[in-house]
1. Looking just at relative contact order in percent (Cα under 8 Å, 6 or more apart), which of the labels I, II belongs to the structure with the highest value?
2. Tell me which of I, II gives -7000 when you compute helix-only ellipticity at 222 nm (-39500 (n - 2.57) for each DSSP H run of 4 or more, over all residues; to 500).
3. A value of 0.55 was derived for FRET efficiency 1/(1 + (r/R0)^6) of positions 64 and 136 (r between Cβ atoms, R0 = 41 Å, to 0.05); which structure in I, II was it taken from?
4. Which one of I, II has log10 I(q)/I(0) by the Debye sum over Cα atoms at q = 0.10, 0.21 Å⁻¹, as calculated from the coordinates, equal to -0.47, -1.33?
5. Could you tell me which structure in I, II was used to calculate FRET efficiency 1/(1 + (r/R0)^6) of positions 112 and 128 (r between Cβ atoms, R0 = 35 Å, to 0.05) as 0.75?
6. Using distance in nm of label points 7 Å out along Cα→Cβ at positions 48 and 80, single out the structure from I, II with the greatest value.
7. Give the label, chosen from I, II, of the structure having the highest value of distance in nm of label points 7 Å out along Cα→Cβ at positions 16 and 120.
Structure I
């Protein structure tokens with residue numbers, strides 16, 4: 001099994017604690033509300049959102065994905081960090097065993113934050129991931145982060 005790592009960062013004017021609450025702690029409520037055209041629902045099928053929980057994301061009809069399942073490996077509220085693993089879905093699992101993610105929100109000097117994301121793609125033996133497959137997933141994730149940023153800018157009291 002091969003492991004391919006990718007790192008990306010983006011800066012936002014939103015405070016790190018607000019981004020963490022919106023994207024990590026309350027994403028199951030927020031995402032279907034602000035992007036219903038993409039995400040139909042997010043539910044915990046095991047656990048309550050803490051470490052070891054399994055969260056299923058159900059996508060809206062008409063998209064190329066129906067669902068994904070993530071296992072929450074670590075949530076560190078004090079350090080605004082989360083590690084989770086994509087364990088199932090109707091995506092490129094013919095090539096992938098799993099994808100491990102780490103997301104961290106760090107304060108920046110202007111009151112906003114830097115969001116740092118690391119992805120480790122664990123591919124099946126002999127499988128090769130194409131750059132465009134990974135880029136498409138990264139672009140969708142960045143799009144969601146931007147939608148959350150816009151929502152939080154428009155609603156300054158939410159997750160304050």
Structure II
């Protein structure tokens with residue numbers, strides 16, 4: 001008996017086919033955050049020493065298992081043409097970097113569009129503050145998903 005998993009449902013709605021990279025990446029980030037898997041996309045596998053402690057073993061095992069699950073999520077949510085190239089990659093990080101390289105131009109154009117929307121958005125008279133704030137939060141989230149860092153200087 002299989003159970004419905006709303007997280008995999010999110011990924012199945014928008015399988016990565018190419019032009020939808022930004023939407024797919026946004027959905028993948030939601031799933032990885034909800035599963036507490038996102039750390040394997042940014043960090044390296046912990047190294048076990050010659051005589052590892054229990055904590056080192058646990059950290060290593062957790063990373064390996066999480067990376068395996070993340071790879072499965074990525075592979076299951078992409079078109080067959082992309083699946084073939086990425087199936088042999090050893091880590092989710094490597095897969096992510098490859099996809100960034102393939103779809104980098106699309107990503108840059110999306111960043112530019114999202115930055116412009118953020119900088120030019122004004123509250124329309126008669127609009128609720130709530131709607132305006134939600135719109136701004138959405139734009140900031142889009143920029144974060146696209147890898148843009150918003151700091152004091154920017």
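Laboratory data are not the source of any read-out in this text; all were calculated from the coordinates shown. What you are looking at is a predicted structure, and each value in this text was computed from that prediction instead of being measured. Cβ atoms are built from the backbone, for glycine too; each structure is taken alone.
1. By relative contact order in percent (Cα under 8 Å, 6 or more apart), the leading structure of I, II is I.
2. Of the structures listed, the value fits I.
3. The structure behind it is II.
4. II
5. Attributed to the structure labelled II.
6. Top value of distance in nm of label points 7 Å out along Cα→Cβ at positions 48 and 80 goes to structure II.
7. II
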